[in-house]
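Each in structure tokens, the structures are laid out below.
Every read-out reported here was derived from the displayed coordinates using simple, explicitly stated rules and does not represent laboratory data. Bear in mind the structure is a predicted one, so any value in this text is a computation, not a measurement. Cβ atoms are built from the backbone, for glycine too; each structure is taken alone.
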Structure I
Amino acid sequence: MCVKFKNKCGSGTVISTKCYGLCLLRSLSSGINKKITFLRHGLTEANKHRVNQPWGSDRYVEIDFRDTKLSRNGIQQTLQLNEKLKDKEDSVYNSIKDTQLIISSPLTRALQTSELVLTQDIFPLSIPRVIHPLARERLYLSSEIGNDKKYLKNVFSNYWDYSYLPNGEWWYNHDNNKEYVEFRPKGQYICKGEPEDIFKNRIIELKKMLLSRKEVNILVVCHWAVIRSITGTDPDNCEFVHRKFHELLTDNEIIIEN
């Protein structure tokens with residue numbers, strides 16, 4: 001039985017039920033061939049500090065590392081990976097050489113990693129580079145509070161597509177008119193964290209966005225919790241994780257680490 005329905009296809013034109021069904025089938029079939037590569041950012045100043053005072057440790061008091069930058073070791077990691085990718089015979093380069101789109105989290109550590117690792121001699125500017133807030137880290141601490149689009153445009157390259165970023169806040173900021181239930185270990189925190197249901201819904205939206213893109217090979221520079229939630233892996237800093245789209249965890253399987 002066919003139900004009358006109208007929707008918009010990629011062209012933006014209104015289409016019938018039959019055409020919508022074809023668009024849906026094309027989207028699903030592209031997911032079979034679509035490959036998503038995740039790259040976790042390099043080590044940060046916040047990572048460095050938490051070696052001495054781990055998150056969740058006794059009497060934990062958060063230090064303000066708002067939109068933390070790469071540490072010296074983190075920069076070294078990115079430069080080493082960049083050199084490795086310049087060897088076109090290396091298996092690491094060959095695992096990403098077909099990349100058609102680069103997406104980065106708007107957090108500074110991810111953008112630094114993107115610009116230091118994925119240089120123009122590896123991926124020419126003909127390959128689009130997009131900053132997307134859906135790829136940001138789950139807000140656990142102040143290090144996940146970002147900077148606005150105007151600031152990012154002044155600091156980072158003009159080849160980025162900034163159009164997916166709103167002019168104001170794109171990071172999670174809890175509405176004080178709504179109830180908040182603390183999910184983090186006991187400690188003193190600078191800001192409220194991003195609740196499980198909100199983060200999970202964002203990861204579902206991230207998957208939808210990746211599936212909707214026309215590109216078949218997509219590279220996403222992002223964060224531990226994002227990669228963990230969607231692949232089930234525990235990536236190191238500056239580590240690639242490769243998945244076919246249909247191998248990503250389903251919406252019901254998404255892993256949330258509190």
Structure II
Amino acid sequence: MIDYFEDPYDNWSMDYDNLRLSYSGFNCYVQCPLQWRFKYVDRVPQTREPDKSLVFGSTVHGAINRFYNGTDRSMDALQYCLDVEYKERYFVAGGPIFPSHEEDLYEARRQLRLLHYRHEREGLLDCPFRSELKFEFKPREFKGVTVNGFIDNLFFAKGVPQIVDYKTGSTRYSQKEVDENDQLTIYAMFAKSKGMDVEKCAIHMTKFDSKIFTKRTTEHFQDLILRMEEVVERIRSQDFPATPSFKSCRFCPFNKMCPESMCK
């Protein structure tokens with residue numbers, strides 16, 4: 001294996017016998033094992049400039065979470081939550097971090113108005129829920145592996161569990177893509193581990209006011225488990241080859257320092 005660094009960071013040592021794997025970590029390894037090593041083993045500091053789309057997404061997610069953890073379910077309350085998140089995330093001591101920040105605020109307000117209307121129609125404003133649900137579980141198929149993450153919203157409309165993952169960007173997901181989405185499968189696996197039979201999972205594309213539902217079956221779980229087993233085995237064998245491509249390298253936070261990067 002090529003050693004890209006002479007000195008370890010913070011005397012950190014990866015515990016390969018007790019791995020923690022989230023959806024983002026799993027997907028990171030699938031996209032490029034070397035990026036996974038940089039991020040999770042070598043723990044290379046990520047020094048990229050703030051990503052506008054990520055800041056926008058975290059602002060909208062933060063507003064939804066703040067709204068559902070309050071008691072006021074009005075549209076005005078949701079807009080107030082957005083204003084709080086916007087000020088916290090878009091401004092630093094010297095002023096705004098992006099010159100076109102006001103455009104993002106208008107767009108976030110539009111998306112959240114549409115979301116509020118939809119949640120009102122679907123009866124999700126007043127039903128039991130968990131927002132930004134932090135979870136972890138140990139699949140019995142893996143020894144020494146903890147799967148962890150956050151679920152945007154878990155609703156219990158009329159007693160029926162419904163997992164919702166919000167997407168705020170410009171990507172339009174097809175029904176096929178939602179049916180095959182590993183992130184929703186991991187969320188449903190967690191719910192099942194807690195005795196919940198989730199009948200509905202959905203990706204809610206807030207930009208387009210589009211919500212696509214799907215179900216998860218035993219076949220979904222078995223397929224993902226097989227692929228995760230392979231990833232865990234390769235991580236434990238410290239198999240971290242670079243798999244460069246323009247798409248993956250373009251958004252990689254380590255593309256300036258990686259010797260295999262296609263986007264220096």
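The value 0.35 for FRET efficiency 1/(1 + (r/R0)^6) of positions 130 and 234 (r between Cβ atoms, R0 = 30 Å, to 0.05) was derived from one model only; which of I, II is it? Label of the source structure: II. If relative contact order in percent (Cα under 8 Å, 6 or more apart) computes to 30, which of I, II did it come from? Of the options listed, only I reproduces it.
Structures I, II were shown, and helix-only ellipticity at 222 nm (-39500 (n - 2.57) for each DSSP H run of 4 or more, over all residues; to 500) at -10000 was computed from I. Between structures I, II, the calculation of distance in nm of label points 7 Å out along Cα→Cβ at positions 42 and 202 yields its largest number for II. Can you tell which of I, II yields 115 when volume of the Cα convex hull per residue in Å³, for residues 178-217 alone is derived from it? Among I, II, the structure yielding 115 for volume of the Cα convex hull per residue in Å³, for residues 178-217 alone is I.
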